[in-house]
Structure formats: structure tokens, C-alpha cells
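Q: As C-alpha cells, here come the structures.
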Structure I
Amino acid sequence: MVSKALEEKLFSFLRQYGDAENLDDNNNFEGEKADYLVLNKALVLEIKNIESNPRHKVTSFIDELSEHPSYPMFYGARSLNQIFEHFEDPEELDQTVYRKISQQIEAVLKKANRQIQNTQKMLALEDAAGVVILCNDNVEILDPEIIATRAGQFLHKKRGSVYR
């Protein structure tokens with residue numbers, strides 16, 4: 001859930017550019033629902049906040065790697081690339097870290113997708129476009145480039161013959 005202060009800022013912004021309807025006030029709903037309808041119900045909008053910091057996943061992975069004979073001995077801080085260059089497949093290690101820190105992006109988008117689809121179905125808005133706003137004001141390890149890349153990968157997956 002997005003912090004109330006941030007949500008209110010977004011809702012205030014939405015009201016300036018269309019008739020934003022907060023669906024939290026709609027109790028005639030079965031299952032999950034999106035947060036808002038905007039622009040005369042042309043858009044079904046879900047706001048997601050990235051709250052979980054995956055830094056511990058990286059730390060655990062590095063701790064496991066430290067037991068490997070290729071792990072370098074050093075004093076002080078080193079970048080992951082400086083550690084990975086001592087291993088046989090540094091690119092694979094880099095991708096493993098990327099997957100570990102970004103997997104929650106896909107999980108958040110899957111849930112948002114379900115909420116939007118259920119809202120479209122329950123309110124007979126099949127022609128309305130679904131929009132997700134991802135907010136991240138707390139998890140520094142997930143910079144905009146990582147979020148955008150992982151979101152793009154998720155959106156390029158097909159469900160049957162249709163892109164998400």
C-alpha cells in the first residue's frame with residue numbers, strides 16, 4: 001500500500017486532470033480491485049508502492065559465494081563486479097543478483113494486473129485501459145533503471161498469444 005501522504009498527492013494530481021474515482025469507497029466488489037477509475041472510466045488505475053528492500057538477498061548470496069574457492073580475499077569494500085570477476089561466469093552471477101533484487105517488481109505487476117482485470121470485469125469496463133503506477137521512495141537498491149528493465153521484461157511476456 002502506498003503511504004497515505006503519497007497517495008493523497010497522487011489523488012490530488014489525478015483530480016486536476018480528470019474525474020478520479022477512488023474505488024476503495026466501493027464495497028460492491030468481489031475479489032481484488034484497482035485503486036481508481038479516471039478520465040470517465042477510460043482508465044483503470046492501480047498504484048503500487050515498492051516497500052520490501054531486497055538487500056538481504058544480495059547479502060545472503062554473497063555470503064554463499066564467500067565459501068567458494070574463487071572468492072577473493074580483500075580488505076575494505078569492493079563492488080560486486082570486482083568480486084564476480086574472480087569467478088568463471090561473472091555475467092551469470094550479475095544476472096543472479098539482478099533477478100534476486102528485482103523479482104518483487106514482477107510480483108507487484110502480476111498483482112496489479114489481476115486487480116485491474118478484475119475491476120474491468122466487475123464493472124464491465126473491458127475497453128478501459130489498465131495503468132499501473134509504481135512508486136519507490138524507500139528502496140535505494142532498486143533504481144529506476146532496474147525497475148524499468150524488469151517491468152519491461154514482464155510486459156514483453158505473452159499470455160497465450162497476447163502481450164500483457
Structure II
Amino acid sequence: MAGNTAQAPVATVWSGLWPIVRGVLWGVIGFLVGAGLAVLVRAVTGMEDAWALEPLLVVGYIFGVAGWLLGVGMWEAWVREWFGRPAKGETPRDWRRFFRFCTDHKVIGVQYLVTFLVVMLLAGLLAVLMRGELMAPGRTLMGTGTFNQVMSLHGILMIAVAVATIIGGFANFV
């Protein structure tokens with residue numbers, strides 16, 4: 001006996017990862033807008049080197065993070081309400097919720113922990129790179145300045161980011 005049962009639409013991989021792709025696109029656009037704004041301000045104020053790399057990276061990064069957040073779903077969840085418009089749709093209840101902006105504390109905890117694992121793997125890769133450099137006397141893979149940068153980045157990732165992320169992840173999940 002066939003009944004009238006409404007089936008939920010099947011979640012495809014593309015529909016689940018679309019917020020990440022959109023976040024990356026918005027992040028790149030935000031970075032370019034921020035870097036362009038930094039160049040414009042530096043040129044208008046008469047600074048000698050309007051294309052100095054550090055201010056472009058800093059301002060571009062700030063705008064890029066804002067673009068990323070808006071791209072992954074913060075626009076639909078919160079920002080629309082700031083302008084008096086209704087928020088769009090509910091957060092999906094399947095695996096797709098982990099790849100978008102979500103206010104569920106368990107989802108945020110899992111997002112923290114996955115981020116921790118990615119950061120830990122990146123820091124481990126830097127440790128392998130340092131070990132490869134120290135495998136033989138003299139310079140083998142990188143120069144002295146590069147080795148110091150890799151060592152510093154490894155330390156920052158392992159201590160500051162990893163510890164803060166895992167504590168935040170477990171605290172949010174519980």
C-alpha cells in the first residue's frame with residue numbers, strides 16, 4: 001500500500017560544500033577589496049610606497065575574514081536581521097550543518113575540533129620540514145631566515161592555536 005509520504009530532498013556533496021566554496025569566493029573578494037582600500041588610502045594620504053605589502057595583507061585579511069563569514073552563511077542567519085529583513089531558512093539537520101554558519105554549540109564544538117586537527121597536521125608538517133633541514137650539516141632545504149620563520153610558525157601553531165582551539169572545542173561541545 002503506497003501512502004503519501006513526502007521525502008526530504010537528498011543532500012548532495014555539492015549542496016553540502018557550497019557554503020565553503022561561497023565563503024572562499026567572498027573571502028577572496030573581501031581580501032581584494034581590503035587590499036585595494038589600503039592602497040587607495042595610502043596613495044591619497046601621500047605615502048611613499050602605496051603598494052607596501054604588510055598594510056595590504058593586514059587590511060586585506062580583515063576584509064577577507066568578514067567576506068568568509070558572510071559567505072559561509074552569516075549573511076542569511078544574522079546580517080539580514082540587522083537590516084530589518086527576515087532570516088532565511090533553517091540550518092539543515094544532516095552532515096551539511098558542519099560546513100556552514102551555525103549557532104548550535106555541538107556543531108561549533110565539532111568545527112573547533114576539526115580545525116584543531118587541521119592546524120595540528122600543518123604544524124606537524126612544519127616539524128617534518130625542520131627535521132629535514134637538520135638531517136645533514138649545513139643548509140639543505142632552506143636558509144637560516146626561512147628556518148627561523150618555519151620554527152616560529154610551528155611554535156605558534158602548536159602552542160597558541162592548538163591549545164586555544166582544543167580547549168574551546170571541548171568547552172563548546174560539552
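Coordinate-derived values only; no laboratory data. Bear in mind the structure is a predicted one, so any value in this text is a computation, not a measurement. Cβ atoms are built from the backbone, for glycine too; each structure is taken alone.
Q: Of the structures I, II, report the one carrying the highest value of relative contact order in percent (Cα under 8 Å, 6 or more apart).
A: If we compare relative contact order in percent (Cα under 8 Å, 6 or more apart) over I, II, the biggest value is for I.
Q: helix-only ellipticity at 222 nm (-39500 (n - 2.57) for each DSSP H run of 4 or more, over all residues; to 500) computed as -20000: which structure among I, II?
A: Checking each candidate, the match is II.
Q: In terms of FRET efficiency 1/(1 + (r/R0)^6) of positions 13 and 101 (r between Cβ atoms, R0 = 25 Å, to 0.05), which of structures I, II is highest?
A: Result for FRET efficiency 1/(1 + (r/R0)^6) of positions 13 and 101 (r between Cβ atoms, R0 = 25 Å, to 0.05) over I, II: largest is II.
Q: Quick check on the output: 1, 8, 14, 16, 15, 13, 10, 7, 6, 5, 3, 2, 0 is P(r) over Cα pairs in 5 Å bins from 0, in percent, derived from one of I, II. Which one produced it?
A: I
Q: Figure out for me which of the structures I, II the number 17.4 belongs to, where mean count of other Cβ atoms within 10 Å over residues 37-44 was derived from the coordinates.
A: I
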